[in-house]
Structure I
Amino acid sequence: MATENMSQQSPSTLEKKKINFNILIADDYEGIRISLEDALGCEYSSVESVENGELLIAKLLTPGQKCDLVITDYNMPKMDGLTVLEKIRASGNFKNLPVILMTGESGKLFHTIKQKVEELGGVCLHKPVGVGELEEVIKQIRKK
């Protein structure tokens, strides 16, 4: 009987309600952008991506652009993720915007990057980053 009731419901009532949260992603690797958009797009109302830091900053500055979180790769052409974070912190409108920086760098360089990111109020994650790990960090950011 329960299956009959479910089959009578419209598809929209069976869909999970998305959390009103706008995420902007910058990564030069298309596969990562698509994976993150797909994974996070199931949970959050708006997930958009661009392929480098320059485009991310330009998108942030677009009139009417809503952004609650930036997720950026560290190593990208035109503008790296650390520079993106520095520009966000130096801006008037977005200086408190949460930023997650992901990097595949390791060893001493990773620790140097992580320290700089944390000094600027961001979160640094080591690639590969699992969806569960990323979602947990996002939940923590949303609680603040």
Structure II
Amino acid sequence: MSDRDIPQIRIATPDDSHDLGAMHVASWRETYTGLLPDKILSALSVEARTAAWDKIMRESTTERSTVVYGEFQKRKIGTHLFRAMTSDLISRGFNAAALWVLRDNLKARRFYEHFGAKVIAEREDVRDGAVLVELPTGGRRLRN
């Protein structure tokens, strides 16, 4: 895939909240099946995620999320998204960043490690009786 085949990457706006909510639910169900309890995944709703994304889009926040549907993986789209997010953070004066990854999400961990991220801690998050082990990753200065 050449660079010109990469879809346009832009910062989301509140007008994108519904699409982000729908993508959030679909991508979590695709990505986290087998990693999160079915109860958590089946409880996700487009309406709730739309409201959450609308709030995120309207507030001053550094929260960002990147998920690439399985059918689009291995096409460098995630790499382009990661680089776009890095450029955005740098342009806003940030020189470091960290993100949370489920310990058992080896595919995501390898992706971020490719860019120099290191596991810097571990925490347990209890949701619906399930213990999710999350790893904050970071540890390098941002660079384009």
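We did not get these values from a lab; they are worked out from the coordinates using the rules stated. Just so it is clear, the structure is predicted and the values come from calculations on it, not from any experiment. Cβ atoms are built from the backbone, for glycine too; each structure is taken alone.
Could you figure out which one of I, II the value 18 for relative contact order in percent (Cα under 8 Å, 6 or more apart) was computed from?
The read-out was computed on structure I.
Given a computed value of 15.6, 46 for Rg and Dmax of the Cα atoms in Å, which structure among I, II does it belong to?
II
With FRET efficiency 1/(1 + (r/R0)^6) of positions 23 and 95 (r between Cβ atoms, R0 = 25 Å, to 0.05) as the yardstick, tell me which of I, II scores highest.
Comparing I, II by FRET efficiency 1/(1 + (r/R0)^6) of positions 23 and 95 (r between Cβ atoms, R0 = 25 Å, to 0.05), the maximum is at I.
Ranked on distance in nm of label points 7 Å out along Cα→Cβ at positions 111 and 135, which label among I, II comes first with the largest value?
Going through I, II one by one, distance in nm of label points 7 Å out along Cα→Cβ at positions 111 and 135 peaks for structure I.
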